[in-house]
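Nothing in this text is a laboratory measurement; each read-out follows from the coordinates by a stated rule. Treat the numbers as computed from the prediction; the structure is a model and nothing was measured. Cβ atoms are built from the backbone, for glycine too; each structure is taken alone.
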Structure 1
Amino acid sequence: MVVPAAGLAAISPLEETSPERFRELLDTNLTGVFLLLRALLPAMRRQGSGWIFPILSTAAQRGFPGWSAYCASKWGLAGLVAALREELRGSGVRLTALYPGATASPLWDDLPGEWNRALMVPPREVARAVVHALDADPTTLVEEIHLGPAGGA
């Protein structure tokens, strides 16, 4: 099982986002996952089993003002994992994408503003979602799991 969960975020309007910062977000949030999976997939395919649980974000499906670079990196990742899931069908390797809303994680530590983590999805709930998918009947693939904070963060 592999859980690509690294994430980097930045908040700034598009015109204030440097090309270097944009590239850094793409390198971390998209290219990093691509390289990890590219390295691991041959062995997973050979053994005919494995499970990939990429952690995306609601920002992979919805835009947020000031988050254009982050959203672009996560939308790209959503496309990558959707295509990969289809490539893996019948191989024995499964892929379940997780789309959590704002999650109380270290991602928020270096971002400007005040963030009420009590309103965010607790990381343990993301872990419980993975366990839920693992517990599904083997004839069923949970393709996506969407988690939102009850407090609306």
Structure 2
Amino acid sequence: MTRIGNGVFPTELDNEIGEHLRTRGEEVSEHYGEPQRCGWLDLPLIKYASMINGYTALFLTKLDVLDTMAEIKVATGYKKNGVELQNYPALGNKMHDIEVEYVLCPGWQGQSTSKCRTFDSLPENARRYVQFIEKSVGIPGIQPFF
């Protein structure tokens, strides 16, 4: 995931991994010319966005950015003061000082997705990653955008 500008970004990677993803993905804002902030995929945020916007399809882009990763973290929930949050907070100021809960998905390190043009041509772990997202957010037919 990426974000431009200020604001809460619970899964932000302000470290070497974030810089690696930013470089591989060429994540620079075309409008502002500044580097985008990079972080792990945030499933609670995607579920919330789906709820308020009512979308029925989701495209995953830049899977090839993850081709070098042995493991990929995916945010599955949040805790605040040790208590699990049941829903995504509608107000951003409620997101400060939260603990992100992650699952680790096996990566497909060394297997390129850059020339894949169909779901079946993806490496097995990339297909599992897409299926995990699809099942988790409840939006059938999520497709990588080639």
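Work out which structure the value 14.0 belongs to, where mean count of other Cβ atoms within 10 Å over residues 14-21 was derived from one of 1, 2.
Details: 1: 10.6; 2: 14.0.
Matching structure: 2.
helix-only ellipticity at 222 nm (-39500 (n - 2.57) for each DSSP H run of 4 or more, over all residues; to 500) was computed and gave -7000; which structure, 1, 2, did it come from? Spell out each step's value before the answer.
Values: 1: -12000; 2: -7000.
It must be structure 2, since only it matches.
In terms of distance in nm of label points 7 Å out along Cα→Cβ at positions 38 and 86, which of structures 1, 2 is highest? The partial results should precede the final answer.
On the way: 1: 2.1; 2: 3.7.
For this comparison of distance in nm of label points 7 Å out along Cα→Cβ at positions 38 and 86, the top structure is 2.
Name the one structure among 1, 2 that semi-axes √(5λ) of the Cα gyration tensor in Å of 28, 19, 12 was derived from.
Working through the options, I get structure 1.
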